[in-house]
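Structures follow.
Each reported figure results from applying straightforward, stated rules to the coordinates on display, with no laboratory input. The structure presented is a predicted model; accordingly, all values stated were derived computationally and were not measured. Cβ atoms are built from the backbone, for glycine too; each structure is taken alone.
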Structure I
Amino acid sequence: MSDTTTTSGSVRESLLEAARIELIEHGRASISLRAVARRAEVSHASPKYFFRDKAGMLTVLATEGFRALTSALRAVRQAATPQPLAAVGHTYIDFGLQNAALFDLMFSPGDLHADDPELLQAQHDAIGELTSAVAEITGGGPLTPRGTPQMSLISWALAHGLVVLARDGALQAATGAASPDATAQIAKDLTEVFDARITTSD
């Protein structure tokens with residue numbers, strides 16, 4: 001590998017690391033290419049050189065997020081657990097709450113190049129892990145027009161909704177949970193209730 005390629009790769013990774021920090025500190029709405037370049041200590045033109053625009057840079061971060069989520073879901077699916085779907089739900093909730101800014105970005109298509117092939121594949125892979133977990137229990141069931149099992153979408157909606165409710169404080173307010181950790185546990189408990197119900201249903 002040439003020195004030029006190595007340097008180019010290092011600058012790109014420095015920009016992405018700076019973008020990750022900016023995202024955590026300021027959120028997707030306030031992140032800027034200029035601030036990322038300044039944090040990475042590179043020229044202001046560098047982000048556009050590597051990512052074309054802000055949406056391109058955020059798309060890379062979102063793609064990374066979906067890949068990390070896929071890896072986490074796949075690992076828990078491969079582990080022997082008494083309630084496999086609940087375990088997947090727990091992992092989804094943990095990921096969403098522990099990576100709140102990234103999770104928000106991942107599901108904000110208006111801030112991304114939503115038709116980016118790598119992003120689309122990463123999204124497909126992540127949802128595919130959840131679909132597989134549901135199919136192992138239900139056998140699939142009725143499909144949407146695009147061929148996604150309805151129960152998979154219901155399961156995803158439950159886990160995703162619990163992340164949002166817990167993150168925004170609504171679940172804590174509704175349940176009287178004493179802390180964010182207690183709220184997260186309530187969210188996980190609800191996935192176990194759902195798992196038990198669909199596992200025992202005919």
Structure II
Amino acid sequence: MSNRKYYVDENSFDDIESEEVQYWVGFLMADGCITGNVLKLKLQHSDKKQVLKFKDFLKSEHIVKKVNEYNNHKTCSFDVYSKKLTDVLSNRYNIIPNKTKTAECPEELINSRHFWRGVIDGDGSVNFKNEKAFIGLWSGSIKLLKQFETFVKNNVKIRNKITKGHRCYCFRNHSQKAAPKIIELLYKDSNVYLNRKKKAAIKVLKEVDIDEQ
């Protein structure tokens with residue numbers, strides 16, 4: 001008999017063909033953390049709905065905690081203790097401790113738009129300002145950004161290059177021919193996403209005639 005205090009579906013990540021699995025692997029690659037046998041997800045409090053979506057995906061009974069950080073910055077913290085889950089995420093999906101500079105897309109998901117949407121939702125930006133579409137991704141891992149660049153180039157014609165900043169690498173595209181197509185590739189007909197970025201993507205796709213680009 002299990003002595004687990006809170007239930008969680010430890011088989012949540014077994015079906016690699018699932019859109020949800022691919023998305024959440026990408027999102028955890030960007031924003032998740034593994035410490036020992038604990039899977040951690042902490043987001044700004046305004047993104048609490050995203051944490052609750054992940055909790056539902058895991059069928060988890062674990063508690064989502066509200067945390068007051070420095071300067072009264074509020075976050076949502078969600079911790080799940082499960083050796084099986086952390087083993088699967090580490091060994092199969094490369095969600096490993098201290099992955100900031102070594103993050104790498106699993107080979108099986110390199111061509112998954114759902115995986116990359118998860119990464120963008122975690123560490124990227126989708127904007128539409130002054131009639132200009134923009135998409136960007138920041139990471140401490142040059143390997144991950146090169147994989148994303150390759151994924152994009154396999155689907156959309158682009159010219160931009162990855163740049164190096166003070167603390168991380170960056171992929172930016174604000175071409176009015178390419179950026180909307182990248183956004184469409186990632187977000188069109190998607191079923192799982194960060195609400196505010198899907199909203200921005202819908203605005204781009206509604207206001208830009210991609211067929212004329």
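P(r) over Cα pairs in 10 Å bins from 0, in percent, for residues 88-159 alone was computed and gave 18, 46, 33, 4; which structure, I, II, did it come from? Checking each candidate, the match is I. When log10 I(q)/I(0) by the Debye sum over Cα atoms at q = 0.08, 0.17 Å⁻¹ is computed across structures I, II, the figure -0.28, -1.22 traces back to II. When FRET efficiency 1/(1 + (r/R0)^6) of positions 96 and 176 (r between Cβ atoms, R0 = 30 Å, to 0.05) is calculated, the result is 0.85; to which of the structures I, II does this value belong? Corresponding structure: I.
When log10 I(q)/I(0) by the Debye sum over Cα atoms at q = 0.24, 0.25, 0.30, 0.32 Å⁻¹, for residues 128-167 alone is computed across structures I, II, the figure -0.73, -0.77, -0.95, -1.02 traces back to I. For the read-out distance in nm of label points 7 Å out along Cα→Cβ at positions 40 and 64, a value of 1.9 was computed from one structure; give its label from I, II. Source structure: II. Which of I, II yields -11500 for helix-only ellipticity at 222 nm (-39500 (n - 2.57) for each DSSP H run of 4 or more, over all residues; to 500), as computed? The value was obtained from structure II.
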